[in-house]
Structure formats: C-alpha cells, structure tokens
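A short reminder: the numbers here are calculations on the coordinates, not readings from a lab. Everything numeric here is computed off the predicted structure, so don't read it as measured data. Cβ atoms are built from the backbone, for glycine too; each structure is taken alone.
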Structure I
Amino acid sequence: MIDEIRERVNEAGRLFAFRKEQLAARNFHTLHRVVQCSAIAYFVFLVLHFISHLYRIPWTDAVLAPVFIIFLKGIPSIVKDNEVMSFNKVRILSLMYYFSFLTGVSVIEIFPLNSSARIILFPLFLIVFSVYYMDYIQVIMLSEAVFVLVYELIAYSVGQMSSARLYTGLFALFLSVFVYWSVLGTFTDERRDNRALEEKSSKDGLTGLLNKVSCEEEIRHYLDHRKEGAACALIMLDFDNFKHVNDAYGHQVGDDALKKFGEIMRRNFRNTDILGRMGGDEFMALVREPVSEEILIKICNSVEYELATSRFGEAKGFTCSIGVARDPEGYSFEGLYHVADDALYEAKARGKAQYVLWSTKKIVPMNKRIIYIASGDRKKREAIKRICGSDYLYYEADTATEAFNDISLYGDHLESIYFDYSYEDITKDQIREYMDSRPLYSVLPVHDVELELKKSKIEL
C-alpha cells in the first residue's frame, strides 16, 4: 500500500515536472469552462430566487455576482494578450477564482433565509475543485485545508458555528482528498500507458535508442527552447565498414554489434542527453549543457575504445567515425546537423576510426566577399593576399581541420579558397577525398597555394 502511494506520488511529480505546459493549458481551459458553467447556474439561481422572493434578491445571494463579472471579462482578455500562460500564472489565477467562489458560497450557505441551515454547497464545491483542478498533491491538500479553515472561520465569526458544520467541513476535506487521489490515479495511469505506447513507437527496436523521427523531434525541441548562450553539442557517429561486418560475419553479428554500440552510447553519455539511431549504421547524440571540449573528447575516446575492444566470436576490432559540432551560438537543428555532418566526413576522409571536433561561430553580415586561405605557413598566406589584392576580406587557418570547419560555416560568403596541401597531419589524397565528398567544393573555386605561388613567381 505504501509503495503504491509512493509510486503514484512520484509518477505525478514526474508528470507535473515534465508536462507543465500541457497541464497549464488544461487547467486554464478547465477554469474557463468552470467559470462559464458556474456563472450560468448561478444566474439561473438568482432569477429563481428573484421570482420566489417577491421580486427581490437577498444581498447574500448576490455576493457572487462581482466575481463572475470580473472573471468572465478578465479571462478572454488574458487569452488575447498572452495565449501561452505559465503553469504558475495559471495556478495563481485558478486559486484566486476558486477562493473567491468559495467565499461567496460560504456566505450564501452560512446566512440562510430561514431557520434551516444549508450544509451542502461547501462539500459540493470541494469535490468539484478536486475533480477539475490538477496540481501537485501537496498544493491541493494545502489549498483545501485553507478553504475549510476559511469556511469554518466565517461560520464562527457570525455565530453559525456548530458541531454539524465542523464535522461536515472535515468530512468534505477528507472526501475531496480521496476524490483527488482517485482522479490523480486515473490521470497518471493513463499517462503511464500513453508513455509506454510513445516509448514503444519512438524507440529503435534493435538498439533501444530513439528512432530517427523521435530523436530529431526531441533535439529540435531542445534547441528551440534552450537558454540564450547555452552551449550544446551535436554528435554524428558512423559505424566504420559495417557492410564488411555483415558480409564477413553474417547479419546476426552485425545486429549484435549494433546492439552493443547502443549500450556503449548509453554508458558514455549522460541520462539527460538525447541518443538516437538514424538508420542503418548511423547514430546521433545531442549533449546538453553544460558541455566543454574536454567532456566531448572524453566521450569520443571512451566510445572508440569500448567499440574497439568489443568482440563477437571471431569478429573484433570494430571502429566508428565521429563528427562533433559544439554550438555556443544558438544554431537551428538544420544548421547544426550540417556542421556535424561535415565534421563526420572529415573524420572519414582522415582514415576513419577517429573523431573530429568542430565549433559553430556567429556569422555577421559583410559587404565584401571572402577569400579563404588555408596554410600552416604564415608567409604563404601573406603572399596569396598580395596576389589577390585588397578588394576582398581574408580569413585564414593554420590547420586543415580549422579550415574545413570555417569553410563549412562561411560557405555562402566565400569567393574562392586557397588550400595548401602540404599539411603534416593530413595527406593531399585525404584532403581531396574530403573535398570530393562535400558539394560546396564543387561550386567554389579551390586553388593550390603552391601552384599559385609558382605561377606568380613570388619569393617568400
């Protein structure tokens, strides 16, 4: 019994923590309906009392009229001015209405028109409150305890306190809590069932990670709602030579390797990160804030090591290529995906079984076109600038990775690229392989720095 209570409270806590926007919309919509329906019932009640009491209305019965007028006029203006209300704002508005309604109901009930006291409206009010307003159970219990206390104080202050009224108030409190507990159970059970169905439809059946559609949806939602300036990272992972694994060892070993890769990802990323299989041997991860280059390097090294040391019978030595795009600039999903995908292709061009870490940059509008010069030799870069003249902006890079990163980001603003193929950490064939795999390099003119210097006969 205690475990069941704890489980329901925890489930409700998770529900309220992660679904506040939906609950706020539900509570606001319900409040609007409750105000309208109770107003109609109340004004019918006034008309009947007006007729039955010789065309007059006792002041006690009219006490709720200002409440309905205020809320009927106020709620539409709130919706018009601010269509999306926060959970806390809806809570305050709802409790204000229910408390105002309670006060009016208490006055109507405690000031009877004849000698027979009415003790029915207040318990009915508490039950209605328990059914229609959803909040943390602690908030519900505290609110209802305050309602009962106010009700009893009003009765005591005007000399209408009695044991029957006291017991009715306490009984109404326990009954309303029980009703809310039942409604909450139905609500959380339904949510649990829906979540199970959502998880089943959103998960990849082989690896247990999110499938492509669900992964992209969650990443988009996070990127659209993250705080300004919050850095995150999108990581693309590609199982190297997976076709060879299937051909050499069979599809069962291939499936086992993909399952293992899913386990490796779950172990090396945090619970708050978003992990998904994009199809085949391609995977994606969104590392939420806080994220640093040190964290990303540690994750990539650990994934590479665990995969390389995995074994399935005779099959061993698995590797993957990883492209990382760290984003402190608030890129959209499409922009960040493009950068991470380009980084992944650089890792593949460099021989696979490694990671390449890129970073986004803020792109500012510029009047001049850009010439990009990639060379580890400063004198060569200066010589290219003399050849091209002063009509351009010049962006430079010491390393091939920095150059590939920048060219991917500034592609739409580039006039041409000057590339030095004599880097020590990457071969000319690898540079060519990367450029051939990226459409941008087939559109922009790419010049060989060494050849251009020889043509111009410039001495360094």
Structure II
Amino acid sequence: MRRFRILGLLFSFVIACYATTTILASVPVAMRDDRTFSGHDKDTVNYFADNFLRNEDVIYQKQIRSVVFRQSETELSSPFINLNSGETLHLEFDDLNANIEPYLYTIVHCDANWKNSDIWANEYIEGLQEDAIEDYAFAFNTLQHYTHYQLTLPNDRMKIMLSGNYILKVYKKNSRGDEIPILTRRFMVVDSRFAVNASVTRASTIEDFETRQEIDFTVNSAGYRVDSPYQDIHVTVLQNYRWDNALTTLKPFMVRGDMLDYSFDNGSNQFDAGNEFRFLDLKSVQTVAGNVRHIEMNDSTYLVTLWDTERRSYKVYINNQDIDGRFLLRTEDQPTVETMGEYADVRFFIRYDAPVADGQVYIGGAFNGWQFNSGNLMHYNFNRRGYEAVLKLKQGYYNFAYMYLPNQSPVADMGYIEGNHSETQNTYTILVYQRERGTTYDQLVGMGIYDSRAK
C-alpha cells in the first residue's frame, strides 16, 4: 500500500508540472517576463491567464507596435488632461498583421495605487462605456505591411466625468464574447484644486551628493477641506514618466495649516540621477545618421546596425541633450510616418566582459512603455563578449538606455550600466490625490512637472 501511495504522489506531481507548463505556454509573449515568479503579482493563477489585464502600459499581442499615447496638441507629452477642459488624448498604434480588426476600447477608473476603483462605470463615463476604433488606414508602399489605428479620447461618444487615474483598454472579442486584450495605457485626468511647488537639487545626503537628485515640494490645499492629510492625501513622484521606480509612499514631513511639506533630509525623496539617454536616429532608412553604422535592405525589411558601444558607469559625465527617454515617430523619406513609415530590424550591441550576475539586461525607454520582457531582453554573446538584441522599430527618433533588472525585483537600475550623475537633466512629475471622507475613489487634485535644471 505504501508503494501505491508513493506512486500516487509522484503521479500528482507530474500532472501538476504538466499543468503549469501548459499554462505558461498559453501566456502571450509580452506577458511572460522575468518578474513572473518574483512575488510582485500575488494572484499567480490569474496572472497566467490569457485575459489577465495589468493596469500598466502593456502590449499583449506581439503584432502590435509603435504605440503612441499623449496629449493631442503636444507631441512629446505625457498622457495628462485637465477635467472639463476640452483637452484630448491621442492614441495610435500599428498592427503588423495588416488586417482590419474589430478593436474596441473602454476606460477604467483606478485609485492612486492603480487598483480598480470601487465605483460604477456610469459614475465616471458619460455616454458609451464601450466603443469601436473606427479610424484606421493601411500602410502604403512599405516593405512591412501594417494597419495604422488612431483614437481621440474623450470624444463625442465617451466623455470623462471624474478626475483621477485611468486605464485605457483596447481589446477585441472572440466568438464566445470573451475579451482578448490588445494593449493597456495609463492616463490621468487632473482637477487642479491644490497648488504644488517643488525644487529639484542634488541629494542633501553627503554620500549621495554626486549620484542622486532630491525633490523637495509643498502641497497647498487652501480653500479645500482636508480632514486627515496623513490618511486622505496620497502623492506619487515620477522620474521621466517611469512607473517602475516611482515614489508612492511619501507622507508629509510637516503640516502647517493648509500647507503639506514634503522636504526631507533622510533620502526618502531622492532618485538615482541616471545619465543622459542614448539615442537612435532612424528618421531615414536611405542615409546613415547618428549612432547608425550601416543600413541594409532585403525583400522584407530594412536591417539597421548600430555602432558598438560600452558601459558608461565609470565614465565622466557628458552633457548631451536628450528627450528624457521619450521617442518621436518621424520619417524624412516620405510625406507622413503614420502609413508610409518603414520598419527596420535594429541591432543593438554593448561590450561587456562577462554576463551580469543575478539579473538581466534590457533596452528601456518610453517606446516600450518601460516594460522589461522578452521583447527587449538582451542576450549575452560569448564570442563577441557583449550583450546584443534585435528590435523591430518604426522610423523615428528614439531615446533609450541599457537597464539592469535584478532578479526578484520589479525596479530596473539604469545607473548600473549607464552611471549616475547628479548633473543629469531629468523631468519629474508630482501627482497629488485626495480621497474625500465618505467617498470610495481617489481624485487627482494637483499636479506639477519640474525640470532638474530649472532655476
């Protein structure tokens, strides 16, 4: 009998392993990243499901490329609009399958920590709660076929009634009516009731003076009631619109009447300063521009090889202008990039004497939503002694950095490869949320954007 019990246990173990492998195989490539088993996501079973949606900037289907989400009037902008202002957001993306797909979209209100708010959709949406993306066009005269989709939000059919954090969700439905996620993007609607003032300086802690930056700021709630500032007010501080290293747990150092003071001297309001971003100029596939070594063309695509580069963590700071990790789709070869921009397989290589320990190396930037997954993972080439990757990118101008992601960590380290210099120019965004007593959602009541070099 003991033998049968042991065989039964072994059989159960084999079945469990098979089930886990099957679940993993079903997860879209964009969702199978190195943080899967890190404990960052508590509900592991749901995480592995095909329809698992994260309230982050994620692409779920590998044929979706070149996602742009910004203020409609400003190209190099983050997705913020003011409540009841008439301002709009612009979404665009390409589908490399080059078909016409019945893509739908909706928006979801979230709390300050990007969890779904405990309110009904009709409390924050006026009009349709689900609508189709009807603005699309086919690529014209390009090697890579694709369909280009565009959306303006809010619009006549879907208006926004509350301030706060939102997720824009794009999806389609199968024959059973199940949602198939395509992409998600964060955006913010601001009702500017509170005044935010900030200064960005070198770190005040002696040991971090050369490598970190400090954000001291105040929040003034004059004219608005705040019953308990330590519980009702939540602030988030972003560096270059990165969410993985955001500061989200700061509480006021001091409260003086209507003034909440977030000036600390213990390092809790500091960021690693990083370095100026590297860049790729791919506006033309006919002529070689900065950092491009050569361009080839075959029957299906362009092949772009960048110059080999090296680690900068031990180098002296150089003041090169950048666009703070962002990207701009542009072509100098055709009248418009939306439907005439080419795609290229871009080869990246950074010299490195040996593989890094206890982590992986990624290519990070706004162009991939600062997500670290198989799509931008670099692999070590022992023959060439360095890290390499090939990314399919549309014509444009890109900022990027080589990022080290430690095992079991959701936060990437830019300084490990690129270096940290307190002189680096960075853009910081401060978001102030309030949950009024008697309500079940967070309002975004204040925002400020600050340049580390501003005087």
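Comparing I, II, where is distance in nm of label points 7 Å out along Cα→Cβ at positions 75 and 331 highest? Show your work: numbers first, answer last.
Details: I: 4.6; II: 1.5.
Structure I comes out on top.
One of I, II was used to calculate FRET efficiency 1/(1 + (r/R0)^6) of positions 219 and 435 (r between Cβ atoms, R0 = 25 Å, to 0.05), giving 0.30; which?
Value 0.30 for FRET efficiency 1/(1 + (r/R0)^6) of positions 219 and 435 (r between Cβ atoms, R0 = 25 Å, to 0.05) corresponds to I out of I, II.
Of the structures labelled I, II, one was used to calculate helix-only ellipticity at 222 nm (-39500 (n - 2.57) for each DSSP H run of 4 or more, over all residues; to 500), giving -2500. Name it.
II
Given a computed value of 18 for relative contact order in percent (Cα under 8 Å, 6 or more apart), which structure among I, II does it belong to?
II
Out of I, II, which has the highest value for distance in nm of label points 7 Å out along Cα→Cβ at positions 99 and 307?
I
Taking Rg/Rh (Cα atoms, Kirkwood Rh) as the quantity of interest, name the structure among I, II where it is greatest.
I
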